[in-house]
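Asks: Heads up, there are several structures right after this.
Just so you know, all these numbers are worked out from the coordinates, no wet-lab data involved. For clarity, every value in this text was computed on a predicted model and none was experimentally measured. Cβ atoms are built from the backbone, for glycine too; each structure is taken alone.
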Structure P
Amino acid sequence: MTRPNDRGNNLMPLDKNIAVIQYPSLTQWLADRLAVAISALEPMTNMPLDFMPLPLFTSSIYFGTFSSPLLLKLSRGEGVSAQILGTQILQTFVHQSKPEEFNPKLWIHPKGWLYAGFNAKNFAKFLQNLITAEPMLLALAQTKEASKIRPSIISSDPALFGLQYAHARCCSLLRLGHQEKFLPPQDLEHYFTDCGTSLWQTDSGELRLQTKAEQALLLALLQFPQSLSPQKVAYGCCAPTVHGAETRVMWPLPQAHLRKQAMVWGQLFTNFYSDCRLFGDIQTHQPQLASARFALVLIVKKVLAFFLEDILQMTAPLTL
């Protein structure tokens, strides 16, 4: 069986070699907020009005921490010390913060690097936003590569087949959860949304998903959809927008990079499926952990479907 590909083709054309993807992104939210703070500074008169490339890296060691040499980059062009620029940017960032938004811890390294750390509460809110979100291509540079449609078949390429297999496995796990009556028979998004952020946090406030396989998947979600592009920047938007809702990536995307990303996602889900139990005693003794894992499967399934159908123009199979 295959997942019907009913994606629309009415994409907004772009002159620049980029694509715009609509999807909640913590990375994009941070980039947008930094862009707004930078554009508000007096010395920053030469910044573009719409969006700017910001070097922004996620740490695989300190989970939930971002780092950026942005201040060093700006100080070279403006003749102002990185510390002074950083202090002004952070003050503006904090001043413009809203209670309903994320609240990262911000600091400046003595060598001029900017850091932002998100806690478990931030991640719970971020993951809760992803439950009902559907990745969508909003705009696309007009290129021949972008218009090619691949045959809707099961791929013989091991990397691409692994991605298709991961999507099919997500679907089968959710079906089995329904059959065993651990999950409701329908409206799974509403069910997980009603759980609130406690779905992702323990009573002590810690993130519920703590295994290496779980956090590797969370890190991949944190880097998505920026990870679709090989560029090491996030395009921060300083024009009026919903911060973190629209991500810009280079287009067309290199096929070699996409194949590598497909392999990564397939392996990440295989590791999760192998290491993290969803059925059996865990549903009785740790039902909240089981629910969080099922919610993670639902989120990943949507990302894999988007990757297969919209980016690779391939079938997202329901079963294999």
Structure Q
Amino acid sequence: MTPLNKVIVNKDTSINPIWIMRQAGRYLPEFREIRSKNTDFIKLCLNPTLSTEITLQPLRRFDFDAAIIFSDILMLPYGLKQKVEFKKNFGPILGKLNLEEISGVKETDFTKRVQEIYEAIKNVSNNDILKDKSTIGFVGAPWTILVYMINQQSPKKQLKKNFFRDENLINKILIVIEKFLKIHIKNQIDNGANAIQIFDSWAGLLENKDIPNYIYNPTLNLVKFVQSLNTPVICFPRNIKDYKKYCDFVKPDAICIDYEVDPFTIRKKIKIPVQGGMDPKVLLSDKETIKKEAKKYLDIFKDHPYIFNLGHGVLPETDPNMMDYLVKTVKDY
């Protein structure tokens, strides 16, 4: 069993595996070189040779305990034939959502449209560099995918006006999203992913009254599904107001926390394995600060099953030498 899975499944507190969200990507010069020649982000995600290479790049440099496949949560709407493109310095732009069209997509058509992602997962999990390391597959949570599909772009701080205007329509879209997220997850596991992370990037946008309907219930269905495939599942409901309530209801195998939450409170209230927490901006500082902050999290979770990670993705301006220092600091702890 890999170190990551030992912590999640066996609740092992003697080790602190480390991997970093967005570890494969923009802060690495070797990634930027590939990206400069491949400007279409979707095509890059659907190039199994290149996405395998990008996924493995950070593992050649740093002693991470897991690879997370180079892909995007928006490959789900793409697989459902909604137009998805990534605009430089703006982010994702999605085409108009047509319920009839997405409801008519067959499982085989969806799988065919994103088949290359599964090929890349197979390549990565079979690579010698992954011996004793985990291969993490991932999806966006139903709520976050719904936000992108209806909003047609990143909501940043707010949803489109009239977002909840037609609740009946929203519930129908959620049913389609959930169905295909399960297909996407199963395909990733069948091709070698031995852990799944569910990213709920926009969990913080909802008022408390709407959280059960749009976050707890649909995510619980996914979590149960992943667990039924004997695969551990980590949930990252970013900026959720109440992590304890979330864990009690959704019951993931591990919870990833953002950098705005107090780790002491998490340590006191949450019994399941915890991942993450450190502010990615710490990596833009100096070695002394990095060591102090990393040690803070490692000390707090010393007797608790803990996976070291950041409280969000690594920033593009991060110096790879600082990442190297962080990894060594965690490994030496």
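Asks: One of P, Q was used to calculate Cα extents along the principal axes in Å, giving 55, 45, 37; which?
Replies: Here the read-out was taken from Q.
Asks: Kindly point out which one of P, Q the value 0.75 was derived from, the read-out being FRET efficiency 1/(1 + (r/R0)^6) of positions 36 and 236 (r between Cβ atoms, R0 = 35 Å, to 0.05).
Replies: Derived from Q, not from the others.
Asks: Comparing P, Q, where is distance in nm of label points 7 Å out along Cα→Cβ at positions 28 and 204 highest?
Replies: Largest value of distance in nm of label points 7 Å out along Cα→Cβ at positions 28 and 204: P.
Asks: A further question on this structure: For which of the structures P, Q does the calculation of semi-axes √(5λ) of the Cα gyration tensor in Å, for residues 132-307 alone return 28, 20, 15?
Replies: Q
Asks: Follow-up. Comparing relative contact order in percent (Cα under 8 Å, 6 or more apart) across P, Q, which is largest?
Replies: Once relative contact order in percent (Cα under 8 Å, 6 or more apart) is worked out for each structure, P has the highest.
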